[in-house]
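Some structures to go through are shown next.
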Structure P
Amino acid sequence: MEIKAIEFPYIKRRDNLPEPKEKEKPVGLWSIIKDNIGKDLSGVCLPVYFNEPLSSLQKCFEDLEYSYLVDRALEWGKQGNDLMRILNVAAFAVSGYASTEGRQCKPFNPLLGETYEADYPDKGLRFFSEKVSHHPMIVACHCEGRGWKFWADSNLKGKFWGRSIQLDPVGIITLQFEDGETFQWSKVTTSIYNIIIGKIYCDHYGTMRIKGSGNYSCKLKFKEQSIIDRNPHQVHGFVQDNRTGEKVAVLLGKWDEAMYYVMGDPTTKPKGYDPMTEAVLLWERDKSVTKTRYNLTPFAISLNELTSGLKEKLPPTDSRLRPDQRHLENGEYELANAEKLRLEQLQRQARKLQDRGWQPRWFHKDEDGCYRYTGGYWEAREKHNWDGIPDIFGQPCDIPVSVVEE
């Protein structure tokens with residue numbers, strides 16, 4: 001299906017990170033986390049060398065890189081084809097994992113009240129996120145597209161198991177179309193392997209259930225990669241009719257490559273049937289990806305950029321203004337680490353603020369315990385009215401602080 005082109009203001013975006021100003025210093029991870037086996041890693045402070053120059057708020061927006069799939073789903077629904085709508089929604093839910101391939105560094109943990117905005121008129125959407133809780137660490141986001149809305153809150157529970165880190169997501173993702181149809185799902189488990197010795201890699205595994213309020217729902221199985229697996233990253237599942245319980249379509253593919261569909265009930269196919277003989281492409285990962293620092297995709301490279309005139313419009317809480325993250329992007333590692341240590345000292349006061357009744361500025365918790373956008377951010381931005389918004393990043397420090405291994 002072709003989506004009608006809409007004219008939009010052209011925003012030139014960069015296609016690479018700045019050249020690093022310093023040579024990166026390797027730091028032994030084992031000496032830092034060896035005493036945390038089996039524990040939650042959310043409270044473990046790591047040197048800046050283990051970070052990539054993005055925050056968890058910006059990582060949330062990476063899930064919307066292939067938002068054209070949602071635009072397609074909207075159009076299929078308008079034509080009365082609810083089955084093609086959920087197939088595209090399912091492909092969209094899988095596509096958010098593609099950018100994790102080859103990424104070995106963790107995003108920055110946002111400060112309490114830290115925010116991030118993304119206005120991408122070429123994609124027909126604008127996105128906003130805020131760190132709404134420090135303990136537990138929860139990030140909430142809200143995105144508005146052409147005829148749809150997307151919102152979520154996420155809390156990753158991470159544990160270190162000696163040679164791997166397991167990340168279990170807590171939270172619900174909601175996608176709502178203008179006609180009222182809603183889809184909800186949760187993310188699957190992510191594990192990062194060989195963090196001490198060997199080549200680091202990540203895998204996503206578990207069951208994802210996409211519950212639709214209309215005629216169809218979907219179940220996807222992310223297969224866990226084994227040591228001898230020659231065909232990793234597989235995803236397969238089916239679409240089910242909510243009225244009859246009948247399986248009406250099959251989904252298959254890989255989370256880092258592409259997703260396909262085949263119409264019909266898979267149980268009615270003859271023995272030895274290969275679904276790929278009839279498979280139709282739903283989504284394919286952007287193949288223009290080239291090797292970059294931190295293995296960031298071209299889309300991810302644009303997320304922390306201060307495009308022309310943007311800095312003057314941002315609130316003082318935006319991730320792009322975070323000094324340690326900016327220094328890391330510029331390859332100023334000593335300054336980046338100094339700033340990270342300073343901000344972590346400030347962050348230790350955040351729990352006291354939360355205990356005293358601190359509330360998020362742009363989100364509220366609903367009766368189901370989910371964080372919903374209250375509105376007003378883009379209106380305040382238009383008026384450049386950031387009254388009452390604190391400078392959470394404070395004064396940058398001038399003296400680099402070296403990493404001390406204990």
Structure Q
Amino acid sequence: MVKPVATINVVPDIPKKLARLQELAYNLRWSWDYETARLFARIDNDLWLSVGRNPVRMLGLVSQERLDAVQKDPAFMANYNRVLASFDEYMGAKNTWFDKWYEKHYKGVPRPIIAYFSMEFGLTECLQNYSGGLGVLSGDHLKSASDLGIPLVGVGLLYQEGYFQQYLNTDGYQQELYPINDFSTLPITLQRDGEGKPIKINVQLPGRQLYAQIWKVQVGRIALYLLDTNIDDNPRMEDRNLTDRLYGGDRRTRIRQEILMGIGGIRALDALGLRPTVCHMNEGHSAFLALERVRQLMTEHGLNFWQAKEIAKLSNVFTTHTPVPAGLERFGFDLIDEHFTDLMRQLGLTREQFIDLGREDMGTYQLFSMALLALHFSSGANGVAQLHGRVSREMWN
């Protein structure tokens with residue numbers, strides 16, 4: 001299926017008095033702030049519902065006449081100004097829970113940057129970048145961090161088709177549908193450099209470089225950065241399709257998605273001028289980030305692998321979500337050999353030393369476990385419930 005790289009949209013001219021509707025639309029605070037969502041619904045409730053509560057798309061479709069009418073409505077304008085006042089107070093808050101806590105415990109120490117990596121983020125229905133509990137938890141973490149003032153930044157992938165939508169066909173059987181997301185109508189913004197060019201990163205794939213551009217989702221006070229490979233820099237369709245679907249494709253697709261998120265995610269933060277103090281791996285999908293952090297330390301400080309590993313480990317944490325084997329990502333050694341021979345050399349490791357970082361004995365055979373890789377490179381790990389934590393300790397010990 002041919003996917004759009006660029007689109008041209010004709011949108012109504014938002015009156016000057018309502019200009020900040022765009023700012024409100026592109027900040028997902030509306031997804032958990034009732035008054036902001038209600039403001040958009042007041043413009044045109046039927047349209048608001050028909051576009052899946054997507055304010056960006058709504059502002060592109062609402063009639064010019066309706067916008068002109070609401071700007072002349074005193075009740076609407078009073079509501080609009082109240083929402084703006086609340087938004088400005090929220091975004092400009094200087095005495096958040098985190099501010100007070102950090103001042104009490106770490107007075108005089110520079111504020112950290114906590115990078116939160118997840119394969120999926122469930123933030124709102126109109127941004128189909130999630131499939132279930134893992135994504136909803138990730139999304140709620142970002143929203144909570146925003147409310148608490150925690151200096152968090154999210155990192156993940158932006159899926160062109162997202163996760164499938166289900167429907168019943170005429171015979172009553174469940175079918176899957178993968179609608180293509182038009183990024184120009186979503187509450188996301190492409191990150192550009194000082195010359196207006198898209199900021200891009202690259203990671204090594206067998207025999208070539210994979211390129212990705214960076215999109216930003218503003219979640220209250222929190223920035224979420226998502227990588228997208230559907231760009232002209234990737235001449236191979238398989239590379240452009242890499243960020244098509246969440247949990248789609250074969251094992252080769254999955255390992256490449258995880259290389260992009262882990263290694264590429266760290267490089268994306270670098271390209272944006274962000275060097276995380278702590279990296280939180282939400283499930284093992286992003287564990288390759290630990291190898292990139294080690295490589296950076298080796299290159300910048302002249303350390304060997306084992307020295308750099310111990311330093312990087314101090315600022316990595318890991319959350320595991322399930323003890324069920326099907327939920328724990330594992331790869332055959334053939335895929336590790338195919339994708340990491342060059343990195344093994346850069347890290348100064350033999351093949352066996354590299355494999356040992358994630359080697360898991362499955363009884364009659366062995367696989368490379370992303371959960372074990374994350375555990376080996378983390379100073380702290382947790383489960384998602386007390387019982388789950390106990391089961392996980394028994395598994396990995």
Structure R
Amino acid sequence: MGCFVYMIFGSCKDITIGPTAIMAIMTHEYSGSGGPENAVLLCFLSGLIIFASGLCNLGFLINFISKPVICGFTSAAAISIASSQIKGLFGLKYSSEGVLETWEKLFENIEDMRWQDLTLGLCCIVVLLLMRKLKDLKVVKVKATDGKGKRILKKLAFLTSVGRNALVVISALLIAYCVDNDQPFTLTGEIKPGLPSFQLPPFSMTINGTYYSFSYMMENVGAGVIIIPMISILESIAIASAFSGGKTIDATQEMFALGLCNFLGSFLQSMPVTGSFSRTAVNSTSGVRTTAGGAITGVLVMLALAFLTSSFKYIPKASLSAVIICAVIFMVEYEMVIPIWKARRIDQLPLWGSFLTCLFWKLEYGILVGVLINLSILLYGIARPKVDVNVTKIQVITSKFLTNFLEERFLFIRY
């Protein structure tokens with residue numbers, strides 16, 4: 001649904017709307033015990049909030065979340081997501097909350113790990129990292145004097161590098177399918193085939209004969225109603241800016257389009273969606289000229305849901321964990337620490353405040369702490385401005401040929 005809606009209302013021709021790793025993990029975290037029903041409700045509420053923000057022309061509010069706060073949040077979120085996938089990599093099953101508890105339970109259950117899953121997962125990680133560097137190899141660098149053959153090789157290398165996630169998952173699926181009689185891997189399991197039906201988002205649910213009201217679902221969702229829309233907006237606008245070719249991105253228009261994508265998608269049981277960097281990169285490389293390219297993506301997804309879901313059960317969980325880990329580890333923006341230190345040292349406070357709070361407490365509290373620290377710094381500077389006073393004396397000029405000037409003093413004040 002998102003692909004078709006953005007095709008009409010979106011402003012960036014390259015961007016592809018859909019699920020992303022960080023959005024999926026955060027949706028899982030805030031869905032609570034409600035499962036898919038809460039995820040769909042999150043999509044509906046996120047769409048309403050983003051759409052209303054766009055109608056109210058609130059795109060400027062994005063500027064109040066500074067780069068250090070975003071840097072700290074994304075880095076902590078990446079570490080949290082990667083840590084949550086460790087159990088899948090080792091073939092373990094346990095529940096945990098937070099990074100510390102995740103690693104603690106990993107060592108407690110390390111004796112129960114499945115070496116087959118670990119071997120497959122590590123191999124997938126190695127292959128993914130190597131394929132990520134494929135496009136940067138000198139042997140596929142193209143010069144102006146190179147022929148058509150090498151240009152095609154460069155294009156194939158780039159597409160292979162960008163599409164590495166799909167290639168690795170398909171390869172792992174084929175391996176698991178070939179050894180199905182003596183299955184050594186932990187598989188994803190059965191997935192309901194077919195396209196979703198058009199219906200209202202769930203405002204109540206029944207689990208094991210127990211009825212849960214809308215208020216209970218909202219308690220489970222909690223701060224996700226605020227965090228999910230904010231992350232969705234930030235991720236989508238950041239990707240749109242990266243592929244805009246220097247053009248100014250209208251944040252309000254993007255919020256309007258993204259809100260409609262989530263709102264209408266919830267009527268087809270969609271989880272919250274946003275812009276995807278990897279799929280957008282493939283879209284851009286393919287030479288897309290208009291947002292109508294999203295229609296091709298949407299049609300392919302519909303065909304996959306209609307005819308290929310029976311094969312998805314053979315996907316090993318270790319391969320999915322490897323893909324997610326490799327997708328998020330590069331979101332840790334450690335390289336930003338030194339530039340921020342050189343530019344303005346006090347900005348380290350919101351960065352580390354946001355990072356540590358997100359990592360060891362809650363993601364939503366991390367953003368709040370970072371924003372509050374940043375606002376405190378701004379308000380302190382306004383309340384106690386630095387004033388430089390310079391007094392300049394102008395000499396008296398006397399001449400019978402010139403007009404006499406009186407001696408004056410000028411006061412210059414700089415804030």
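Coordinate-derived values only; no laboratory data. This structure is a prediction, so every number in the text was calculated from the model and none was measured. Cβ atoms are built from the backbone, for glycine too; each structure is taken alone.
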Structure from which 22.5, 74 was derived, Rg and Dmax of the Cα atoms in Å, options P, Q, R: Q
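Thinking only about relative contact order in percent (Cα under 8 Å, 6 or more apart), which of P, Q, R has the largest value? Can you show the working numbers first?
Details: P: 18; Q: 13; R: 37.
Checked P, Q, R; max of relative contact order in percent (Cα under 8 Å, 6 or more apart) sits with R.
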Re FRET efficiency 1/(1 + (r/R0)^6) of positions 70 and 334 (r between Cβ atoms, R0 = 35 Å, to 0.05): value 0.05 computed from one entry in P, Q, R; matching entry is structure Q
One of P, Q, R was used to compute helix-only ellipticity at 222 nm (-39500 (n - 2.57) for each DSSP H run of 4 or more, over all residues; to 500), and the result was -11500. Which label is that? Q
